[in-house]
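Please go over the structures that come below.
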Structure P
Amino acid sequence: MDGTRVPAWPEGVRRVMAALRQHGAGHEPVMLEVAARTAQQAADALGVTLGQIAKSIIFRRRPDDEAVLVITSGDRRVDEAKVVPLVCGPQQSLERADATFVKAATGFSIGGVAPLGHARPPVTLIDAELFRFDVIWAAAGHPHAVFPLTPAQLRAWTGAPVVEVTVR
């Protein structure tokens, strides 16, 4: 051995790796040389279409402060008005979550929010637009980490309903 130390995976990536193993994924996350904090950055780094990036949008449900995760295609924008009736009761509302809330609620920083391995499981919705693709790529707990999966795996592994919540 040459004495060089292999760097440890970041803690968020280790949680995602454990979740992938639990679901029998058979592969580990890929660490990109560049940060992929946005769907466009991830698509460029991977050489895939923007739509193949499963972007994670976190909302804060009020007044119970539950995290709501909407996973959608990188080329789509979430329509909050479509999300509210799916996850909110009569006395509840949604707001975009700030970085502090995202980190506290999910255990991930913005740009690395994975669909799996959360500190506390969020209320999760999967947008139907992801099912246009055979393979999609999701963040793996760090802005440099991603992993491939199918939309069917995403649904099976999260147990989340598939809904239409984007603006066309």
Structure Q
Amino acid sequence: MKIAVYAGTFDPITRGHLNVLASAARVFDQVIVGVAVDNNKHTLFSLEERTELARQSTAHLDNVQVQAFSGLLVDFARKNGATALVRGLRVVSDFEYEMQMALFNKDLCNELETVFFIADAEHSFISSSQVRNIASLGGSVEKYVTAPVAAALAEKYKTR
């Protein structure tokens, strides 16, 4: 069984993430969405909230599971029997950062391959930070995130 890990903070998970994840789910037998602790990013949603929103947003994908994790990604991947790390590329500027991370991960664990998936054009501009920004200003985010995420964003920003 070919297992891959798609990791990130997913604050929140977007349709762009889901687009990459759906591609990975067609290639791998199992994809584990690894929801990382904030790593000094100061996330809007708690780890538990981000994990639950990812679970709700990926429920339609039979070979996808969601787990929270902390520590090194390579250790999490090894613990779960993964042979690949999934990364999404939206725009050219993503490549430099993603390449550096892939090289570090390869150096830390030579058995893991990083596989890049290109987001579809209609999702290539979506970022969690922009979605949070739009939601914080009262804008509609339904076309960028799933219904549970849109509701969670509305609730977060209603109380601020």
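A short reminder: the numbers here are calculations on the coordinates, not readings from a lab. Small disclaimer: the values here were computed from a predicted structure and weren't measured. Cβ atoms are built from the backbone, for glycine too; each structure is taken alone.
The figures follow:
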{"quantity": "With helix-only ellipticity at 222 nm (-39500 (n - 2.57) for each DSSP H run of 4 or more, over all residues; to 500) derived as -7500, matching label from P, Q", "calculated": "P"}
{"quantity": "Origin of the value 17.9, where mean count of other Cβ atoms within 10 Å over residues 78-85 was derived from one of P, Q", "calculated": "Q"}
{"quantity": "Which of P, Q yields 1.6 [distance in nm of label points 7 Å out along Cα→Cβ at positions 22 and 126, calculated]", "calculated": "P"}
{"quantity": "Top of P, Q by mean count of other Cβ atoms within 10 Å over residues 86-93, largest first", "calculated": "Q"}
